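Undergrad: Below you'll find a set of structures to go through.
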Structure I
Amino acid sequence: MLAGLQDVTFEFGARTIVRDATWHIQPNERIGLIGYNGTGKSTLLKVLVGEYSPSSGSVERGRGTTIGYLHQDLLSFDTGDSILQVALSAFDKILLLEKEIETLGKRLEKEHENEALLHEYSDKLHELDTLGGYNIHHKTEEVLQGLGFSNSDLQRPYKEFSGGWRMRVLLAKMILQQPDLLLLDEPTNHLDLPSIEWLEKYLVHYKGAVVIVSHDKYFLNRMVTKIVELYQQQLHFYNGNFDFYETEKAMRTELQQRAFENQQEYIRQQERFIERFRAKATKAAAAQSAMKRLDKLERIEDVSLDRPEIRINFQLDKIPGKIICTLKHVTKKFGDLTIVENTGAEINRGDKIALIGANGKGKSTLLRIVAGTEKFEGERIWGHNVEESFYAQHQLEALNIQQTILDEMKHCGSQKTEQELRTLLGCFLFSGDDVEKKIKVLSGGEKARVALAKTMVSKANFLILDEPTNHLDLLSIDLLIEALNRYQGSLILVSHDRHFISKAANRIWEIEDHEIKDFAGGYEEWMEWKERKKTEAAKQNQVQAKPEKKQPEQKPVEEIKPQPVQKNNIPIDKELKKELQKQQRSLQQLEEKLAALTKQKKTLEDQLALPEIYSDKNKFLSAEAEYKKVTSTLENTNTEYEAVFEKLMELEEKGK
């Protein structure tokens with residue numbers, strides 16, 4: 001066991017986060033820690049690392065276990081060092097050793113006959129090699145680039161970067177430290193899609209154990225093999241990925257609900273018995289006994305209250321024309337940075353578009369161009385009867401900070417009743433008296449949820465949404481997906497949540513080479529299309545990499561009957577003829593082998609993309625090892641093929 005909790009109860013003020021919880025984290029486990037917002041997931045991680053002490057029970061840690069903990073509080077760290085230096089500080093021991101070697105080297109320049117000093121210098125170099133010290137700069141650059149930094153960023157001061165980019169640097173440092181246990185609190189909030197995909201692949205092969213808090217279902221499905229749910233002050237364990245958790249949770253919920261209903265019927269029977277006989281002397285003792293039984297009864301929770309049945313009913317004032325918005329010859333630059341250049345696209349009625357790509361490609365800028373709040377060159381033509389509603393972080397400034405949440409919703413023109421608004425606000429994590437809070441006392445995340453709620457109840461027939469799932473938990477994201485699927489209008493959105501994109505969008509826009517690339521299909525279809533393109537490009541590169549050569553006529557070997565070729569009227573040598581036939585047979589055999597290996601490689605690629613393979617670590621590693629073996633054999637066979645072909649050309653040249 002690396003670390004864990006034993007019979008832990010933790011109370012935060014008057015609120016109990018967890019009661020009598022036991023959780024043992026084993027080496028190499030991949031665990032997703034989930035739960036509704038506010039249940040205490042981040043607090044539980046702090047209990048695990050010892051920042052908070054439990055009210056009762058014990059926090060355990062294996063001897064020598066190292067723990068890395070990535071959390072929001074780290075953003076208070078500031079320095080003028082470059083981001084490369086910050087990430088390299090993960091190798092403090094090696095960096096110190098490098099300085100010692102440098103000092104010894106300078107001494108040796110003056111004391112080159114000092115054998116003791118020479119031995120010490122040699123020992124230090126050997127230690128550096130053993131620790132992998134010669135590779136740390138390359139490894140650090142590789143991790144930073146995987147998390148989205150360019151080569152030109154690496155020497156820039158850490159303090160120049162925004163909070164999200166700073167968190168990436170600290171994540172890079174943490175994974176370079178290779179702790180036995182890595183605790184990550186919402187790391188994907190600060191990553192774009194390519195960086196999330198890179199992190200997934202990295203963590204799948206990470207040598208230590210990983211516990212991650214995330215609202216990204218896609219990420220949890222592909223990376224974790226165990227789910228720990230913090231629910232009703234208890235920890236519930238599921239030995240599988242997120243899909244397994246959802247299926248198993250539904251079964252457990254159904255069983256618990258039946259048990260709850262049976263218990264409620266038993267309680268009603270007992271209460272009727274007590275009410276009827278408590279005043280009768282002959283039955284008073286029995287009634288008293290029944291009361292004691294009810295007092296001692298461990299009550300089963302009503303899980304029907306767990307997931308609110310919320311329906312957001314959209315009312316569109318106007319039906320727009322067929323075309324919502326047309327962009328023509330659009331160019332946008334920030335100084336020397338080109339976002340888009342001479343590009344165009346069209347949004348039609350019924351389109352639900354996801355705008356995706358890496359950070360810095362200009363997704364939010366393009367949304368503002370569509371919304372008409374960003375200056376640009378070119379044309380933006382608005383369709384007939386289009387009424388838009390734009391949600392973005394800057395919309396928070398438009399909230400009236402003196403109003404309560406409920407009053408702010410009442411003034412957004414939706415004409416919904418107070419009860420309907422309260423129900424809707426529950427979807428966005430505001431329940432009970434929360435709706436009476438004034439906007440000015442809300443956190444940034446809470447204000448963002450109010451602004452999103454206002455966007456969703458407007459009567460607009462075109463929604464423009466920039467990262468709407470930020471600050472929402474898994475349940476709220478699902479409710480938002482349901483709402484957008486029922487929405488009769490059109491929309492365009494930016495999000496890094498692949499589950500949300502796959503469920504909410506029917507069309508994909510990608511900014512690539514400063515152009516809008518339009519794909520008429522959902523996220524899953526787009527991913528399959530991208531993979532096909534990548535495979536085709538790889539095949540094309542492989543073909544182009546081969547030297548130009550004349551392909552021998554594709555006939556069975558026995559049908560190839562080289563005729564004696566005359567050279568200066570002298571018949572070709574019999575040995576040359578024999579060698580020529582031998583090389584032709586070898587070439588044909590290699591061609592057949594190449595075809596079989598290429599087919600095998602494609603089969604393995606398909607297997608690696610299967611959920612049952614990539615979600616099972618052992619199956620994935622086995623398939624990946626086989627894939628690497630086949631790829632290596634294919635490369636060697638190609639080399640052999642080219643050598644035989646060149647030999648064949650030489651022999652034919654001799655025979656001329």
Structure II
Amino acid sequence: MRALLCFLAASLFSAASAEPTVEDYGALPEVQNMAISPNGDLVAYRKVTSDQDVILVVSLRKKAAVAAIDVGHIKPRDIFFVDNEHVLIRAAANKRVDGFRGRFDVSTLFSLDIESGKIRQLLEPGDGAVYPGQSGLGRVVGSTPDGKYLFMPAYYGIPQLIMGEFSSPPLSLLRVPIGSGKPRRIQSGDSSTIDYFVDESGEPLVKEEFDETDNLHSIHARQQDDWEEIYRSEGKLKDRNFVGLTPDRKHLVVLDTSDDTGRTAYFTLSLDGGELSEPLYDRDDADIVRVIVDTQRVVQGLQYSGIMPTYRFFDDVIDRRVKEIQDYFPGHSVHIVDNSPDWKHILVLMEGSQSSGEYYLFSAEPEPVYIGAQRPNIASADVHPIGTVTFAARDGLRIPTIITIPKESVSDLKNLPAVILPHGGPASFDRVDFNYEAQALASRGYLVIMPQFRGSSGLGRDHRVAGYGEWGRKMQDDLSDAVRFFGEKGMIDPERVCIVGGSYGGYAALAGGAFSPDLYKCVVSINGIGNLQRFRNWIREEQGRSSEALAYWEMQIGRDDYSPDDARARSPELAADSFSAPVLLIHSESDEIVPISQSEQMYKALKKAGKNVEFVELDGDDHYLSFGETRTKALQATLRFIEENL
């Protein structure tokens with residue numbers, strides 16, 4: 001087996017031979033979205049190069065590719081198996097929908113027949129009763145035991161007339177054949193249905209509802225031929241996250257904050273009566289960030305936050321095996337990518353200070369076998385070291401920080417030019433992995449500093465909630481205090497610091513230029529927000545006055561009391577006169593998360609104020625920079641701009 005996989009690696013992946021270029025850093029991972037078939041013979045993955053974008057299916061037994069399909073016209077998000085004859089591809093395409101204004105990222109699910117090489121879209125908006133005005137058609141909540149049918153939620157039926165306006169039909173549950181055939185509705189939803197859970201045979205077991213108008217979150221369990229409400233909570237935001245089923249299917253798995261530790265913990269909700277358990281898995285040093293489930297959404301294990309992921313599996317044999325796999329790669333992040341249903345075959349992605357991302361397969365052999373590299377043009381010797389530091393903000397809050405160190409400066413970490421790189425979200429966090437921006441910046445000699453400022457997730461409720469209402473205030477102070485800390489340590493030159501960020505990080509970059517103008521020598525905002533009140537109004541228009549999205553945004557900006565005047569006071573666009581550092585604005589044309597108008601208006605305000613500003617538009621790309629060509633364009637512009645100003 002080891003020789004076989006080495007053969008595949010040699011034939012499918014080239015070795016790095018020169019110093020990485022900007023194009024090497026900016027390109028999408030050449031190999032990604034890897035999956036393993038239930039029998040452990042087939043590996044499917046997306047291969048992206050400058051001239052091709054394909055899904056390949058390789059037989060380990062035959063030592064050859066057995067299927068390939070061009071996916072350059074869509075954006076594959078995920079690949080998985082439910083049987084040994086088909087590969088399922090969850091993908092999205094940015095397109096116009098008849099009867100609706102603008103463009104949308106319309107996601108759906110494709111089935112690739114491995115033997116014939118034919119691909120078919122399982123649900124298509126406007127096909128039959130599938131409602132055309134929906135963007136998410138790729139969800140799967142279960143499958144039949146033989147893997148021939150999937151159970152998929154979809155808005156299905158005739159649009160409803162509510163208070164004089166047409167709205168989508170309720171969310172139904174469909175039985176969808178993987179091969180040929182039409183979908184069949186097996187459960188009609190109500191106007192507030194948002195999710196389903198099914199039993200072993202695919203029969204509806206649980207229905208989740210959230211009424212944004214009445215601010216009511218509820219869970220309904222199937223009792224013979226009727227539904228019984230077993231859980232109810234009132235509020236503008238869902239207070240608990242229902243993520244799966246226990247193996248006996250007698251309980252829902254619930255993620256919620258533990259009162260004891262302030263961390264996201266594992267609870268269960270009984271389907272017979274709705275009793276909520278005490279926290280059953282609750283660590284005081286990490287949050288649960290995801291549950292690991294099978295195709296039926298039965299929870300098998302937990303992944304925890306931290307600078308490197310850790311895991312807890314309920315089966316002791318699997319738990320010991322995963323720990324052994326992690327021990328095999330000390331000091332690196334090990335991501336469980338996929339596994340066969342019996343866990344005899346486990347695919348992992350390893351990345352960190354000595355790897356730009358490598359896939360390994362753990363099977364029966366005592367040693368893992370190498371499958372291939374995500375970025376074959378970036379060798380382990382080219383990866384810049386990643387470290388961690390924790391400092392105290394001005395009010396005493398501890399701020400864990402990840403730094404990427406130029407490899408030539410490791411032995412003399414003094415007086416370096418630096419880039420502050422705040423993450424997006426802001427409810428997100430950084431870890432020890434291959435961050436292409438940080439690595440590209442370090443390759444130019446910059447110390448890259450990534451503070452886990454208040455408002456970040458993964459560090460407990462108190463750290464996350466401390467960011468509510470603090471956009472442009474204490475959250476910004478945490479970034480400023482990072483400059484102070486590393487400057488006082490002599491590691492950076494405080495006179496040579498830029499700030500770069502995307503999404504929320506883009507806002508933070510602009511806020512740095514507006515509210516601490518003497519701190520940074522340049523500012524780069526990628527898909528960032530410049531006007532908080534205008535962005536709030538856009539969410540209200542897109543999602544509705546009663547939407548959970550709007551309630552969440554107002555909580556982020558105002559904590560308990562949102563004020564338009566306060567939002568304007570913290571909007572960099574309205575403080576354009578305060579900027580002294582040059583600004584580079586980069587924005588994707590098809591960004592559906594932060595509209596490009598945010599950067600367009602920011603550009604106009606800075607120009608009107610007579611400031612040094614550039615604007616780069618990324619044609620056709622989205623909020624996440626999903627295309628290699630435009631992502632490289634953004635990285636090239638960022639590096640050029642920083643080099644000019646430092």
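Undergrad: Matching task: -0.34, -1.02, -1.54 is the computed value of log10 I(q)/I(0) by the Debye sum over Cα atoms at q = 0.06, 0.10, 0.12 Å⁻¹. Pick the structure from I, II. Could the numbers behind the result be given before it?
TA: Numbers: I: -0.51, -1.13, -1.41; II: -0.34, -1.02, -1.54.
Here the read-out was taken from II.
Undergrad: Out of I, II, choose the structure whose coordinates give helix-only ellipticity at 222 nm (-39500 (n - 2.57) for each DSSP H run of 4 or more, over all residues; to 500) equal to -6000 when calculated.
TA: Details: I: -15000; II: -6000.
Structure II accounts for this read-out.
Undergrad: Assign the value 157, calculated as volume of the Cα convex hull per residue in Å³, for residues 192-527 alone, to the correct structure from I, II. Could the numbers behind the result be given before it?
TA: Numbers: I: 187; II: 157.
Considering all the candidates, the number was obtained from II.
Undergrad: Sticking with this structure for a sec: Figure out for me which of the structures I, II the number 64, 34, 25 belongs to, where Cα extents along the principal axes in Å, for residues 64-223 alone was derived from the coordinates. Numbers along the way, then the final one.
TA: Values: I: 64, 34, 25; II: 57, 42, 24.
Value 64, 34, 25 for Cα extents along the principal axes in Å, for residues 64-223 alone corresponds to I out of I, II.
Undergrad: Starting from the value 0.10: which structure in I, II was FRET efficiency 1/(1 + (r/R0)^6) of positions 40 and 88 (r between Cβ atoms, R0 = 25 Å, to 0.05) calculated from?
TA: The read-out comes from structure I.
Undergrad: Using FRET efficiency 1/(1 + (r/R0)^6) of positions 264 and 360 (r between Cβ atoms, R0 = 35 Å, to 0.05) as the calculated read-out, with 0.05 as its value, let me know the right label among I, II. List each step's numbers first, then the result.
TA: Working: I: 0.05; II: 0.75.
Attributed to the structure labelled I.
Throughout, read-outs are computed from the coordinates displayed, never taken from laboratory work. In this text the structure is predicted, and so the values were computed from the model without any measurement. Cβ atoms are built from the backbone, for glycine too; each structure is taken alone.
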